[in-house]
Structure P
Amino acid sequence: MDHLEEILRKGLRRGDAAARCGADQFVLLLPQADYDASRAVCARLVRNFTRRYPHSPLRVTFFVQPLPPGGTV
């Protein structure tokens, strides 16, 4: 998970945020990205991880959920 955290930290833009929310989960906040761009960012991060650590037993999955207007859940 430390390797994935490194990929996230290096692969996000200024203003984006990533936080660990468990032993095996991260949450990303991409404030300037719409739904499709967010999916593309996540796919790129997974691709970068797989390319950098091809023999890792870690299986990375993601889902994108837009926040409602106003930023409250």
Structure Q
Amino acid sequence: MEPTLKLLRVNKGFNQDELGEKIGVSQTTISAWEQGKAKPSAKNIYKLAKIYAVEPTVIFNTIFKQKT
């Protein structure tokens, strides 16, 4: 099963507010990413990868393979 952005976040123990603070975006933005309504910029993909301790390609694949 492919990880989802939400699953990656929950596995690290963050709520949307906490993750948004770490990256410098709002909770609303995190929610939109997780719902597939918006896509993070390349810079934020790298930030997510660093926080989640995964390769950026994992984040990229998760975003672009999401069921919307």
Structure R
Amino acid sequence: MKKILGFLGFVLIAGGISGLVHEWFGGFRLFGFLRYLSPAGYEVYANIAYVVVGVAVALYADSLKDTPAK
């Protein structure tokens, strides 16, 4: 679970930053699927929210204890 949440946090952070770079400078789109989740006209705010939620998920994943595999 920790690895899945860590990966999800990475995807949200990287996608949000990629979307912000795309909105501000144009032309660069690494994680293009996140643009379909943001409402029209609110792309910058949605990308900021992706970064914030991604950081929260990554911090939560980091706070989980490692459980040994059985």
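What follows draws every value from the coordinates through simple rules; no lab data is involved. Note that the structure is a prediction, hence the values are computed from the model and not measured.
Kindly point out which one of P, Q, R the value -22500 was derived from, the read-out being helix-only ellipticity at 222 nm (-39500 (n - 2.57) for each DSSP H run of 4 or more, over all residues; to 500).
R
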Original post:
If relative contact order in percent (Cα under 8 Å, 6 or more apart) is computed to be 26, which of P, Q, R is the source?
Top reply: P
